[in-house]
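Multiple structures follow.
Where a number appears in this text, it was derived from the coordinates with a stated rule and is not lab data. From a predicted model like this one, the values you see are computed outputs, not experimental measurements. Cβ atoms are built from the backbone, for glycine too; each structure is taken alone.
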Structure 1
Amino acid sequence: MNLSEIIKTNELEPEVGQMIINKFGSYEDVAREWESKAKAIVITSRDQTTEMAMAREARRKFSDMRIELEKARKAIGEPAFRKYKAVNAITKYLQVLIQPIEDHLKLQEDYIKNDDARIEAEKKIEEERKIEAERFAKEKADQAEQIRIRKENERLHKEVQEREALIIKEREEAKQKQDAIEKKAADEKKALADAVSLEREQAALEKKRIEASQQAILDVERKERKRVQAELQAQKDAQEQIRQDAIRAENKRLEDIENAKKADLKKSDKEKYVSYIQMLLDVEYPEIKDVEYQTKILKINIFFKKEIA
């Protein structure tokens, strides 16, 4: 890219472009000329003092060119920059004056849209409040149910522990009894062999009875646990059904209101007028004892009835 291409790309006016070429063209020519010369100066040894001197002289020349170029840039660019700053300041000042007016008028123009948005937002907040209240009530009911179940489980656990303690006690008593029988049988082995045999059979039966009793207790506990879980699930299902029914009823109510609004929009002005008069006739009259005001109310009533006759 060269000066002419830069001027063309930035779409400068012809006289401005020519002035820039006249002012900076010589710099471009010198830079192009020295582009290859400078690269040809390559120092690889301390003995190349001549080349080092050439590089110093060339560098000083381009340093002076750079300083002159910066001075020319300031001389040409600063007036335009001050003009640009002034235009920007004026534009911002006028925008500060215009923007509030435009914003206010835009707010008035979009009153219906903004009001609809406000109504919709209030409706949404109310629906969310109802949902949150229902959720809080459900959580409170669930917490109460969990407390009841926990207490019920604690009661059942305590009963199980008491029953297990009773079974252990019965086992210990049976063991003590068995030990006594075995000791007595050892002492009277020959004389009481048949009695010992019979006693052992009775102990075995007692052991089976105890085990059967323990199994029966475990079965009862298992059934009771299943029953409690089934009741809890049934309550949760019933609460969920009530919540769903309430939501459907509310949606149906809102739909009926919307349908009524749409039907009312389709009515003719006469039908709307008659409906309005009928609504006024349906208003319950206040209890008035003064005959004068009773007569006025009667006349108003007769007038309304004639209007819709």
Structure 2
Amino acid sequence: MIREIQSFLNHAAFERGLAKNTCESYKHDLASFYEFTGPERGADLKNISTQDITAFMESGKNAGLSPATLARRLAALKMFFTWLRNANRIPRNPAATLSSPRRARRLPHVLGEKQVRDIIGSPQTGTPLGLRDRAVLELFYACGLRVSELAALTTECLRFGEGLVRCDGKGGKTRLVPIGNAAESAVKKYLSGARQGLHPATGEKRVFIGPRGKGMSRQALWKLVKQSAIAAGANPAASPHWLRHSFATHILEHGASVRVVQELLGHADIGTTQIYTHVDKSRLRTTHSSFHPRA
């Protein structure tokens, strides 16, 4: 099974264009399934039954795995066995009759507009590090970028003359997002001297670097947002994704259409974007119950 798993992951990455993080998660899920079935049984994929998959999912549920993790596990197995069957490597698909569990859709965490302003304004811009941090926060909120997208951003992606940022998103899909005046100004200030001040001799192509001249990691960007939220007196659990959620919700509240927000966020399915309309409705209900005299 190990050889087949690796072949499937290559197919998922290079032919289907699944994101690197998704492939890594599927690799972990399929390896866990192989260990669960045991080397002797797992060595011959023709022996795998629907009951084996059901037992594996039940063991994960008993171990306290979240519904999201369980749903991803089953998605990995269904895709894996479908690929095997289509390639005639197995006589039947043992996962074909299994249905993915319905996942409760949680409302995203959204910061208020004042909270976002306070977080963005928290870095002290009298130092190269402060200018960098301000530019990072401005860009997160102005463009609604995922943390992985901002970490991978290179100077070639910045199209100041057009007021756009080119973003390489999930599945290798590229989109153009308006940068806005505030974020463009902050990034230009950072690039005009602060970046060189952090590391004069860096050859790094990525826009945002650390003191050693290397591109900032996703973990470093998460830490930056969290520390800025704490400094601003905002929710200490704030993350880059909270800024992305806030970006989407705020422009919807100011009149943008769901289709536009879908394109800006790089969502393949508009159903993913529509969760933000639920946030807006939730706020409307809260406001109504708080201020209507007969609510």
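Brief remarks on what is shown
- Comparison of 1, 2 by mean count of other Cβ atoms within 10 Å over residues 48-55 - largest value held by: 2
- Computing helix-only ellipticity at 222 nm (-39500 (n - 2.57) for each DSSP H run of 4 or more, over all residues; to 500) across structures 1, 2 gives -33000 for structure 1.
- Among 1, 2, which structure scores highest (criterion: Rg/Rh (Cα atoms, Kirkwood Rh), for residues 8-71 alone): 1
- Highest-scoring label, criterion being relative contact order in percent (Cα under 8 Å, 6 or more apart), among 1, 2: 2
- Structure from which 97, 65, 16 was derived, semi-axes √(5λ) of the Cα gyration tensor in Å, options 1, 2: 1
- Highest-scoring label, criterion being mean count of other Cβ atoms within 10 Å over residues 112-119, among 1, 2: 2
- Between structures 1, 2, the greatest calculated value of mean count of other Cβ atoms within 10 Å over residues 24-31 is seen in 2.
- Structure (1, 2) behind the derived value 60 of percent of Cα pairs over 21 Å apart, for residues 136-247 alone: 1
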